[in-house]
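Next up: the structures, one after another.
Bear in mind that the values in this text are calculations on the coordinates, not laboratory data. Keep in mind that this is a model prediction, so the values were computed, not measured. Cβ atoms are built from the backbone, for glycine too; each structure is taken alone.
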Structure 1
């Protein structure tokens, strides 16, 4: 039995779509009604990393688990690993972040991911860690301003980030979840090249057939925008991460995707082409 946590999230949802037919699969989310895919045989279960009883139910009979946590410094990794050990889980595959390898990354989010990895390595459970760079899908946060104003706004938009297609992360996760030979290994997953927000803007405009503007945010403007979505400690962590982007710390390319999938990592142009509808302006009278 394979358990996929975060089955409605960016990567978890894509993992569910890519799991081979015929496997015994259990899909966990806070609201199982929101889970899509997985086939009629897949079990769907309500689970919350903050609720040990729900974790025990979700992990019963599970051999391999895909662990995705999102609440920074909330103790979710610890509770999950404890429950996995009690349930006799043999292997845990954790979604972490590429920043853990950067000694200069000391922000709250990276320290939380490092602690989660260390906890898993010390657990006695067989482990594998996936460390993606930023997701290409983060650019979906620009969709509203692209549609309404033809504009992308970002901080340090001339600095390169080797962002990765989350579908590649999901395919890599499926390989690790269903194959042997990955115990005790960590894989860094990036795109094929570093790309700037300004270049992404240009590519989106090219594919949309329009000229898009790129506007550089000040640190103050970025802080205000982030504060609308995240608590203050997370906002400051994201701004510290952006400083590392500006310094070039996120431009390095790794071949973890190729090593696990046997093919090159997908480009931003390909990702954009598959998600162009999200950025296309609504045309009056067409409903599109």
Structure 2
């Protein structure tokens, strides 16, 4: 733990902040045109809807929305998914009075579109050689436009918007949050894309392994990845953030996860998991403890 808590974010490009601020400003000029249609899900506490909205590049984003059956909607939450995508909404998130949007980031699950592969090994490489067109930038824009869609659908939640993201969704959230002041609290669970210099070296499976192979074959990829480093971006986040980071993780090396937490300059809270992306004896116990912490953390939203 002492070593993990000392891992600082890597150096950043001189124009890192202007690169992202200009992208955000362009994205905010778009009207997401959100649409909800009755879905097939059934739950005693929520009405489930199919979600669609427009993102940058005229990309149609699909997903789900949950609206409480009882009481007014007082908070809004956007929930990001892991690199496996998602096949439905999560009903167990402990935020009372919240309407939830579960967008699928471009190329994945309900937002599949040729020629983007939904296989994480290939998705993570899509346009990786083009700084302004790398797929991760588009996914960040999908998150910003999800917040716009949320506020179009539920204007009353302005000032009470949160983001939760796991793994892939955690890394995308760290890249997105510094520039979008509409989001007031966030949780990242085993977030990826932290500290790319280490991510390219440490043993990993999944998308990180694919990027390592690309680096060995082509080289110079850090010139691009430095703009998409979640640990660098974390240094610009000013809202309270709760992070669940794992001590062992085959897919997202723990030093990368902790570098994101360490980079956060403001109010932050850490929940340490024994393992990430794996089953383990205390998994259910730790998941329940984490949900209890998140209930308290988001009660202040």
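Points to keep in mind about this one:
- Highest-scoring entry among 1, 2, by distance in nm of label points 7 Å out along Cα→Cβ at positions 56 and 224, is 1.
- Origin of the derived value 55, 46, 36 (Cα extents along the principal axes in Å; candidates 1, 2): 1
- Identity of the structure behind -11500 (criterion: helix-only ellipticity at 222 nm (-39500 (n - 2.57) for each DSSP H run of 4 or more, over all residues; to 500), calculated), options 1, 2: 1
- Each of 1, 2 could give distance in nm of label points 7 Å out along Cα→Cβ at positions 40 and 168, but the derived value 3.7 comes from 1.
- Entry that produces 1.12 once Rg/Rh (Cα atoms, Kirkwood Rh), for residues 136-215 alone is calculated, selected from 1, 2: 1
- Across the set 1, 2, mean count of other Cβ atoms within 10 Å over residues 48-55 reaches its highest value in structure 2.
- Label whose coordinates, when distance in nm of label points 7 Å out along Cα→Cβ at positions 144 and 160 is calculated, return 2.6 (choices 1, 2): 2
- Computing Cα Rg over 2.2 N^0.38 Å, for residues 176-239 alone across structures 1, 2 gives 1.72 for structure 1.
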